[in-house]
Structure P
Amino acid sequence: MTANGDTPRLKALIVDDEPLAVERLQLLCAALQTVEVIGSASDGVQGLQRAAELAPDLVFLDIEMPHLDGISAARALQKGKLRPAVILVTAYDNFAVEAFDLDIVDYLLKPVAQDRLERAVIRAAQGLAARPDAETKSAGEFASEFWVSHRSELIRIAADDIDRIEAERDYMRLHVGSRSYLLHQTISALEDRLNPSRFQRIHRSHIVRRNLVTGLRHEGGGVWHALLDGDLSLRIGRKYLADVKKLAGK
């Protein structure tokens, strides 16, 4: 990411198999002072190759593409060393379930509107600016937010707003205040994405926010419960008991 005065200027790569869609996005980006299109590609495979060559700050990815779709390309980019910000672009409002657990900046619906593009680019710039410079496992490398499907919408949930997580077969229920949302991911994969200084696995089916634990209660027979703010009590799995007790300095 380079700078133009005090304004960050993102180097962007557009990946879409529709030439007209690429051209439209190029024109929209040209109207923004915060982004510079440095290249394009017509499918996911070519997009990954171009990303390796050009090292963009931001990649616009169409979802439906031949050879390698945008979901798979986004996942590959996020596993690489460069890890550019990713904005998914699609002509359909029913996003693939696989997209919900990706750490992406935004979703843009075709035809892309100028104001929506500008907001998405601002989010990308803010996210990149907040990343740590070091490539160590720091707080900045854990997920700061999740996208979940809710009715006909996609909703962005900040990780710090999650009170607790409960496994329901192949889905995780994220409890946020009085509401809850389903995320298609295993609890182990989700645990790996959460900052352990903020979240605690207490059971094979439960993860809780550490600062919501108000106490631990021994029920006898080796059974313990975690007491949570709001008069909620959750059983602690034997496998996790020693780690949970560390919350109380035990």
Structure Q
Amino acid sequence: MRCIILSAGQGRRLLPLTAEVPKCALQIGGQSIVERQIAQLMKCGIDQVTVVVGFGADKVEHVVRSHFRPDQAATLYNPFYAVSDNLASCWLARHLMTEDFILLNGDTLFEPAILQSLVDTPPRPVTLVIDRKPAYDDDDMKVMVEGRKALRIGKTLSPEQSHGESIGMTLFRGSGPGLFSDAIERAVRKPDALRWWYLSVINEMAQTGLVWTCPIEGLKWAEVDCLADLEHARKLAVL
């Protein structure tokens, strides 16, 4: 199975650490974030990884070339990274979405058990990994769920509507890759497409009954979005 990692951004909320080094190349316990991600993917048998790069692309390319064979991990450059959000990265990688694949945010660290739980879920077009917590804030990518089916996804969902948050890992199987690729093609034709997250497309798919969830309560993961997140991730040695 293939994994596409979205790592084109700079990570401005981590400045000054990301003034010259992209977020995914920051070190945690002697390894960069992207190196740790690929290593964890390979532990679960995901051995074809494409990292979409943009800011500081040469630094990420050096990490990938130094630690993995070309048949294991490669990079794909997004020339629009400075003026777009991650929907554009997905559009550039759409030629890779012809078979089952995992889409992973470039700032999500996870223990292998999370990925194994995702792969073990029943085959659905789209399966979104979610975690649950007592309360949600405005920055959480919140998910409304009925049973295991996702109904809505977005930061603007109210806490009362929210039953989990996306951790930034999604599995596409069967018809899912083609449906997602087609939805991306439609989305990028809209005037404000450069400002879209790919989860905006997943949200639209959820409203047609195509998206399911994989809850992972109790398992360890971290989103590295700010300095406090980075310190938290450095304490989770399992990642």
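Taken together, the values in this text are just the output of simple stated rules run on the coordinates, not laboratory data. Since the structure is predicted, the reported quantities are computational estimates derived from the model, not experimental observations. Cβ atoms are built from the backbone, for glycine too; each structure is taken alone.
Side notes on the structure shown:
- Source structure (of P, Q) for mean count of other Cβ atoms within 10 Å over residues 107-114, computed value 15.1: P
- For Kirkwood radius over Cα pairs in Å computed as 19.9, the structure of P, Q it came from: P
- Comparison of P, Q - label where relative contact order in percent (Cα under 8 Å, 6 or more apart) is highest: Q
- Comparison of P, Q by distance in nm of label points 7 Å out along Cα→Cβ at positions 35 and 147 - largest value held by: Q
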